[in-house]
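Novice: In the part that follows, the structures are each spelled out as structure tokens.
Computed from the coordinates by the stated procedures, all read-outs in this text should not be read as laboratory data. Predicted, not measured: the structure shown is a model, and the values here were computed from it. Cβ atoms are built from the backbone, for glycine too; each structure is taken alone.
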Structure I
Amino acid sequence: MNFFYNILTHNIYKIFELIILSSIVPYIVLVMKLFNLIIPVLLLVCSYCIIIYVIEHKNIIYEFKKIFNIDIKVLVKIILRWMFASFLLFLITFYFFNDKFFMIQNNRPEILWKIMILYPIFSALPQEFIFCKFFFYRYKSIFKSDNNLVISSALFFSITHILFLNFIAPILSFIGGLLFANTYNKHRSLLLVSIEHGLYGNTLFFIGLGWYFWGGSLNY
């Protein structure tokens, strides 16, 4: 058991693990055209991360209780920042990506409410567990400082979005990744950063830029 644990916690294993999770898995999804299975694949990756996290924590009940820690004042600031950013994204989409503006409302309005409800739960939450809670704990021994962890989290978060074969998804993912990782670094709340991610993700889908983050960008 100790031998197995030592392998799992070795930095060489962690480096290979990070490469597989952030690069090889998305590459397999792209090559095998598994775009309809993106959420199941994401949940599978998240399940692996949860298992590793549980193995490495003795007081796992306490750790998972901390998931629900949230500061209302911080949440209000996040919502105000999101409202301002959403207004800017609205203008950018209208003037520079007008062909995508309100794409879902114009083509598939019946799925919009499903996205608004399901995206924060089945996409934003598992992504933030992987790239914040798991990432900051698991790869601390590799990247050392919190600043390095914030930048690295955003970078690898961006890399996973290269599979959509457009420059918008990785760029927005890097910017969003910096925002989310910085929020987690300051407050260490998975719930808080997942809410933030869900808000921005829903905004992108609502205004039309979500097209770049799904199979639509690949004509799939």
Structure II
Amino acid sequence: MELMKKFTSYTCSPIFVVVACAICLLVGFSINSSIIEIFASVMGIINVWLLSREKVSNFIFGIITVVAYLYIYYNTGLYALAVLACFQVGFNIFGWYYWVKNSDQEDNVVTSGLTKKGQILWTIIILAAWAVWGYVEINILHAQNAILDSLTAVLGLVAQYWLSKKLYENWILWILSNILFIIIYILNGYYVMLILVAIQLILSISGLLEWYASFKEQGENKLTL
């Protein structure tokens, strides 16, 4: 327990996000990565850090980040992830509205969790969507890394929706998604974005611990959809 407190304390510090951004910039320029890749990586770190801190302003950086990713994915044939980025822009706008609408005077939004029914329902939705999207990618789009690409896209869409509803389980999907992104980025040679995902994985674990603690403290409010 003490180790977890130290972990979340460190990752929640502004020093962590400054160091993480500096690492992305240093590595990005040293290996001659594209400006858009470096920019997306830095914006992504700030976005996830603000999100783990439960700040409404995370949605501003989220929109900037996914627009940059949309450009990258489209130009490299990762079509499912490009579609994911389009949806994520919409979910970021919806999440921004939902958080502002449901926040209290201190800009706090109640953290919720899924009911058992919700967990089963969403598991079925994720598996069904993965099967359909994977089929389209393999047989129609002939996309690269279709199986991983489609699963990552589905997890990302559901996670983004859960995030907008402030369900703490969104972090579980982001953790799984980040692990898959590590594999995809290694296969495609996106080394700066690989560093970003590694940092986001750390922040996602921190976010899960922080949000779950808030969920417990706020009375364990539960939703199905």
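Novice: So distance in nm of label points 7 Å out along Cα→Cβ at positions 46 and 174, computed for just one structure, reads 1.7; which one of I, II is that?
Specialist: The correct label is II.
Novice: If we compute distance in nm of label points 7 Å out along Cα→Cβ at positions 78 and 118 for structures I, II, which one ends up with the highest value?
Specialist: Going through I, II one by one, distance in nm of label points 7 Å out along Cα→Cβ at positions 78 and 118 is largest in II.
Novice: Could I ask something else about it? When helix-only ellipticity at 222 nm (-39500 (n - 2.57) for each DSSP H run of 4 or more, over all residues; to 500) is computed for each of I, II, which one produces -20500?
Specialist: I
Novice: Comparing FRET efficiency 1/(1 + (r/R0)^6) of positions 94 and 150 (r between Cβ atoms, R0 = 30 Å, to 0.05) across I, II, which structure shows the greatest value?
Specialist: Structure II gives the largest value of FRET efficiency 1/(1 + (r/R0)^6) of positions 94 and 150 (r between Cβ atoms, R0 = 30 Å, to 0.05) among I, II.
Novice: From I, II, which structure was FRET efficiency 1/(1 + (r/R0)^6) of positions 110 and 158 (r between Cβ atoms, R0 = 35 Å, to 0.05) = 0.95 calculated on?
Specialist: II
Novice: Can you say which of I, II returns 30 when relative contact order in percent (Cα under 8 Å, 6 or more apart) is computed?
Specialist: I
Novice: Consider the structures I, II: one of them gives 43, 29, 14 for Cα extents along the principal axes in Å, for residues 22-101 alone as calculated from the coordinates. Say which.
Specialist: This figure was derived from II.
Novice: The value 12.2 for mean count of other Cβ atoms within 10 Å over residues 62-69 was derived from one model only; which of I, II is it?
Specialist: Comparing all candidates, it corresponds to I.
Novice: Looking just at distance in nm of label points 7 Å out along Cα→Cβ at positions 30 and 206, which of the labels I, II belongs to the structure with the highest value?
Specialist: Between I, II, the highest calculated value is found for I.
Novice: I, II: which one has Rg/Rh (Cα atoms, Kirkwood Rh), for residues 70-133 alone, as calculated, at 1.05?
Specialist: I
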